[in-house]
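What follows is a set of structures for review.
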Structure P
Amino acid sequence: MGSPAQVVTVRVPAKVNVQLAVGPPRADGFHDLANVFLAVGIHDHVTAAPADALAVTCAGPGSDDVPLDPEANLAARAATLLAALHGIEPAVRLHIDKDIPVAGGMAGGSADAAGALLACDTLWGTATPRPELLKLCAELGSDVPFSLVGGAALGRGRGELLTGLPVSGAFHWVFALAEGGLSTPAVYRECDRLRDAEGVHPPRPEPTPALLDALRDGDAHALAATLANDLETAALSLRPSLAATLAAGAEAGALAGLVSGSGPTCAFLAEDADAAARVAAALRAGGTCRDARATTGPAAGATTIESHA
C-alpha cells in the first residue's frame, strides 16, 4: 500500500448513450448491449475522508432522492467492496455533491460509485491496479466501468465490457431535465413487454458503423443522423410527456434529440455552442422540462482533483 491521504475529492462525469442497441433478455435477466457511451461535462464530486465507520452524506439537486443507507447507496457499496478486496474496514465518510440528475438516465449513481472507488483507493493508499478497479466497477453495475474511464467507449455484454473509441473535437449537447426519475429496470421491462406484444425479436446488438465514423471525424451532422436508443419507445410509454420535450428541442433547432439511456432526461445534439445555448434557452422557456443544461463531450472519466493530508 502507498501513503494514504486525509481528504480526497474525485470529479466524475455524466454520460449520454449516443447509441443504445438492446438485445433480448438473457438468462440472468440482463440484456446484451451495444452501448456507445460519451462522457459529458456535467459532474458529481465525491469526497472521501477518514471516519470511525462508513457513512454517506449528499447535497445538491435531487439529493433528497439519494439513499444514504450504506447497503443501498452505490458509492458506499463501492467503498465496502474495495475495503473487502484489501482486507480492511471501510472506515470512511463519503460526501457526494450532486449535479448529475438523479434517476435521469445519465449514470449519476454509477458515476458516484466510480468516484468512491477512486477516492477511497487514494485515501487508503491501496494502489489498486486499474484492471482490478474495473472488475470492481463491473460488479457494482453495468455503467460503472465507463464512469471510471470516461471519454467515449463501446460497451458490450451488459455494457461493462469496454472498448475505447476515437473522437475528434467536441460535440455540443443540451440536456432537458425532467421532473422525477425513471427506474432503469422498469424501462427494460417495458421494452421487453412492448417487443413481446409486437412480436419483435431483436437481433444481436451491434454499433452502427456510420455513428462510429461520425464520432471519429467529429461530424455533428453525421452523428445526429445516426443517434439511436432502443429504450426510447419504452421510456415514452412510461412517460408520454417526454414526446413534447423531444418536439420542443427539435423546434428550437437541435440537430437531433433522443431520450438519454433509460430516461427521463432528453439529450439534444447542437451544431455549436451558440446553437446549444439557444436550444437550452428555448427549452427552459417552453415549460416541457424543469431545466435545460448545455455542455460538451467527450469529458474525462473519474479524476482526482484534490488530495491532501
Structure Q
Amino acid sequence: MRFLLTDEQAAFGRSLEAMLTAADTPSVVRAWAAGNAVPGNALWARLAEAGVFALAVPEAYEGVGPLPVELAVACVELGRHAVPGPVVETVAAAVLLARLAEHGEGGPAKRLLPALAAGAANATLTLQGCGPYALDADSATYLLTVRGDELRLAPGYGALQASADPARRLYRPEPGGELLASGPAVTAAAAYAAEHAAFATAAQALGTGLALLDRTVAYVKQRTQFGTAIGGFQAVKHRLADTLIGLEFARPLLFGAALSMTSADIAAAKLTAGEAAYAAARTALQLHGAVGYTEELDLSLWLRKARPLRDAWGTPSECRAKVLAGP
C-alpha cells in the first residue's frame, strides 16, 4: 500500500498552505466566533476557487470527486490553519446527496450539489445517532437533517449552545421542514456520510495537532529558564518527541483509510488522530505554562479545537468498537 503523496497531491497541499498562511486565519477565527461570518465566507470562496469543496462531489454534479486522498490533504491543511465553518458537514452532505443519487434519488443532488461544489453554498447537517447539534447552522446555506429514514431541509434552528470551542457554533435544528427524500436509501446514505464525516474530522484533527506541535517547538526554542532555552531540557525534548510520534503514527492511518475507505480503517484513523491531537494540546498547554491559558495567544484557537474534534463524528470509545468489529 502506497502512503506517499504524488507530486500533484503534495503541490496541492503546499498551495493551500501558502494561501492559508497569507489569509491571517486567526483573525478570521476570532471574527467567526463572535458571529461575524464575513471574513470566513471570503476565505471559503478562496478555498472553493482552489477546488476544495469539489473534491467530494461527483463529476456528474460539477465536482471532481470523489477524491479521498486529496480531501485528506485539504482537511489536514484546514485543520493546521484552524479554518472555521462547517467544512466536514459540507463534505458529509455532499456524500449523502451523491449516495442518494446512486440509489435513484437524484433530485436533491441535482438541486444542491452544484452549488456546494462551486462554493456558492455550504451545508451543515445532523444525522441520527451522531449528535443533536448542527455546526454553524447560523451561517449555513442548507441545514439538512436525517431522522429515521427521512432527509429534510430544516426550517430553522434554536439558540446557540455552549461549546468548548467558540468557533464551533452549535445549534439544535427545528423539527420538520421540506422533505427531500425518504426510505431505506436515506438510512444507508446517512451511514455512508457519517463515515466520511469521521474521515474528514480525523484529517482536521491531525492538522490541528501538527499546528500545536509546530507552535510549541517554536516557543520552547525562545523561552529561556536559568539562562538557557527550555527546549534544551531532556524532559521537554521527550514530551515533544512523544507528541511527534503520536501524530506521525496517525498520518499513515489517515491516508490508509483514504485508500480503503472502510469503516474499520476510518475509525482507526479517527481514533488515532483525535487522541494524538488531544495529546498535542496537553503538551502545548504544559510547555507554554501560564501564558498558554490566555485567549489573547493564538495558540488558544487550536487548543480549544483538539477536544471537540476528538469527540465529533465518533468518540474514541465508538471508534474502538468499530475497529474491533472489523470491516
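Every read-out reported here was derived from the displayed coordinates using simple, explicitly stated rules and does not represent laboratory data. Everything quoted here is computed from the prediction, not taken from an experiment. Cβ atoms are built from the backbone, for glycine too; each structure is taken alone.
Between structures P, Q, where is mean count of other Cβ atoms within 10 Å over residues 48-55 highest?
Values: P: 15.5; Q: 20.8.
When mean count of other Cβ atoms within 10 Å over residues 48-55 is calculated for P, Q, structure Q comes out on top.
For the read-out distance in nm of label points 7 Å out along Cα→Cβ at positions 56 and 232, a value of 4.8 was computed from one structure; give its label from P, Q.
Q
Assuming 24.8 is mean count of other Cβ atoms within 10 Å over residues 32-39 as calculated from a single structure, say which of P, Q it is.
P
Follow-up. Kindly point out which one of P, Q the value 11.6, 35 was derived from, the read-out being Rg and Dmax of the Cα atoms in Å, for residues 72-127 alone.
P
Next question, about the same structure. If we compute distance in nm of label points 7 Å out along Cα→Cβ at positions 8 and 264 for structures P, Q, which one ends up with the highest value?
Going through P, Q one by one, distance in nm of label points 7 Å out along Cα→Cβ at positions 8 and 264 is largest in P.
If you don't mind, another one. Among the shown structures P, Q, from which was the value -20000 of helix-only ellipticity at 222 nm (-39500 (n - 2.57) for each DSSP H run of 4 or more, over all residues; to 500) calculated? Walk me through the numbers on the way to the answer.
Numbers: P: -10500; Q: -20000.
For helix-only ellipticity at 222 nm (-39500 (n - 2.57) for each DSSP H run of 4 or more, over all residues; to 500), the value -20000 is produced by structure Q.
Okay, moving on. By the measure relative contact order in percent (Cα under 8 Å, 6 or more apart), tell me the structure among P, Q with the highest figure.
Sorting by relative contact order in percent (Cα under 8 Å, 6 or more apart) in descending order puts P first.
So percent of Cα pairs over 18 Å apart, for residues 16-103 alone, computed for just one structure, reads 44; which one of P, Q is that?
Matching structure: Q.
Given a value of 0.15 for FRET efficiency 1/(1 + (r/R0)^6) of positions 24 and 288 (r between Cβ atoms, R0 = 25 Å, to 0.05), calculated from one of P, Q, which structure does it belong to?
Among P, Q, the structure yielding 0.15 for FRET efficiency 1/(1 + (r/R0)^6) of positions 24 and 288 (r between Cβ atoms, R0 = 25 Å, to 0.05) is P.
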